[in-house]
Structure 1
Amino acid sequence: MAKLLILGAGGHGKVVAEVACLSKEWDEISFLDNDESKSRLDWYPVVGKLDEFVTLRDKYDYAFVAIGDNLLRMRYIKLLMECGYKLPTLIHPTAVVSENTKIGEGTMICVNSVINTGTVIGQGCIINTSSSIDHCCKIGDGVHISPGVNIGGTVTIDNYSWICIGSNVSNDIKIGNHSIISAGAVVLDDVESDVLVGGIPAEFIKHL
């Protein structure tokens, strides 16, 4: 009997559980969360705190990290893999994903998203609701593409970056590590690592 352990019993956890349920691959789904007031999320039990995945390894073969913070999400993904858990890729049935894509472990593809041919997506990414990623893009580990984001062709987004809601990134752009593209921005030029940019067209706001 396949069992899935989800780390993080918040709003994103609800989305993850729904997609996992729709896949019909798991007979049992449970959560871990550090909020001791939570005993259930919807009809799914919260069976312990986040770090208790170590002691639960004999009960669960699969785990998924439903934590919004990119760095923290990747930290737990690495710990889970070291502990021997299998990390699935979760794809909502309404998403349109080319067969000629590669998607890493622990990545979530949300409802109505579109990913075109030749794109490579790393581990632990969130490709959120109604976002689109065009052909031949390279998305690093721990990246969050927020709802309604449009990414043009041959774009590179390095590890841990966050493209906020409603942003647009033009073709052939490179975005560095751990940068943030603010909501509604239009990115027409490359973005350095560890910076916040915003506006139309997007401009430097501050270092992170």
Structure 2
Amino acid sequence: MLILASGSPRRRQLLDLLGVRYRIDAADIDESLVPGETPGDAVLRLARAKGRAVADVNPGQWVLSADTVVALDDHILGKPVDEQDAIQMLASLSGKSHLVHTGVALSHNGKPASAIHSTTTVRFRQLEAVEIGAYVATGEPFDKAGAYAIQGLGGTLVDKIEGELSTVVGLTLSVTTQLLSRAGIPHNLSATNPSLTKLTNE
């Protein structure tokens, strides 16, 4: 059975869409950024590190891991530490486009993890101070990179996106299916899916 190295309910929901059998074993690693590290490099390094940490204690099991960061002009925005930090982050994103980077890795038995990085551009509409304050008051921003959840109320702040929505949510589906298929792990769109085989042969 596949192991998802994340406790994120959003990643679980995305993986559920693929019909994969899995269990949770959330990775506990130091997610500090390396000075001078690009957002793309950061998400790949952290996704691989999460996968290795869980694979090391689950020999013989495939481990899927991911990491997501929000970057404005190459400056990485983490999770807000308090209300004022969330307000400042959202104000900095107001009326601008930013990039959301997600790295997805698949690890097994200490072998070098297969990992892919994807990016989606998100543009915020111009936000009023009162609506930023109201959104922060909901509590939704506090465990989210960039201080918003596009799949929640944070979606009301967005003007448009270019790229995959699932990248912003935290687990790029196109990338995940590629990695699972390469490893021969069945999912809803794989050739080994009985329902798909039946449909193709009819």
Structure 3
Amino acid sequence: MQVFLTGFSISLSLILAIGAQNAFVLKQGLKQQYVLIVVLICAFSDALLISLGVSGFYLLIQTIPWLDAAARIGGAAFLFVYGALSFNSAFKKSHGLNPADENTALSLSKVIMICLGFTWLNPHVYLDTLVLIGSISSQYPGQKIEFALGAVSASFIFFFALGYGARLLRPVFNKPVAWKVLEGLIGIVMWSIALSLVV
């Protein structure tokens, strides 16, 4: 049980940092649009990457030097574009959080593509899951499965709590100014992460 809790706490501490993926999950949770699909994509992606890391895949990643640079450039480009869209929404649009507003709704296919982008084009997710969690798990020979289950559980609990807990903030985001502030903050987060990837 102690190894499970160690995996859980390490994974949770890594996920809690405000990042592009978390901001997107929060936004979809506030809109209450395709929340289950979004949280399942995030959680199952984490589960797959954590499993690969714990199985020793992190050793292979460390032997391919160009992979890190390619992931950083691709991730930075994706985050820059999405950040620009958030700034555009913050400065040019005026909308509250009205579920009936067609302008704030994305199609299911777009939501899935954006969510996959935030998940799989983010170099930090590979560092956190494949490398960091993978290498820490090597300290628990014979208990790696228990460690991985703890890490995966943290991911599922966090994403479901964030996606479905966001509805508690809906009264605040019924006001257009609150939505503008959120879009602006998301843009800042996206561009800050993009900058950190290329600098």
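Here relative contact order in percent (Cα under 8 Å, 6 or more apart) is compared for structures 1, 2, 3. The highest value is that of 3.
Quick check: -4000 is what I get for helix-only ellipticity at 222 nm (-39500 (n - 2.57) for each DSSP H run of 4 or more, over all residues; to 500), calculated from one of 1, 2, 3. Which structure matches? Of the options listed, only 1 reproduces it. Which one of 1, 2, 3 has FRET efficiency 1/(1 + (r/R0)^6) of positions 7 and 175 (r between Cβ atoms, R0 = 25 Å, to 0.05), as calculated from the coordinates, equal to 0.05? It was calculated from structure 3.
The numbers here are math on the coordinates, done by the rules we state, and not lab data. None of these values were measured; they are calculated from a predicted model. Cβ atoms are built from the backbone, for glycine too; each structure is taken alone.
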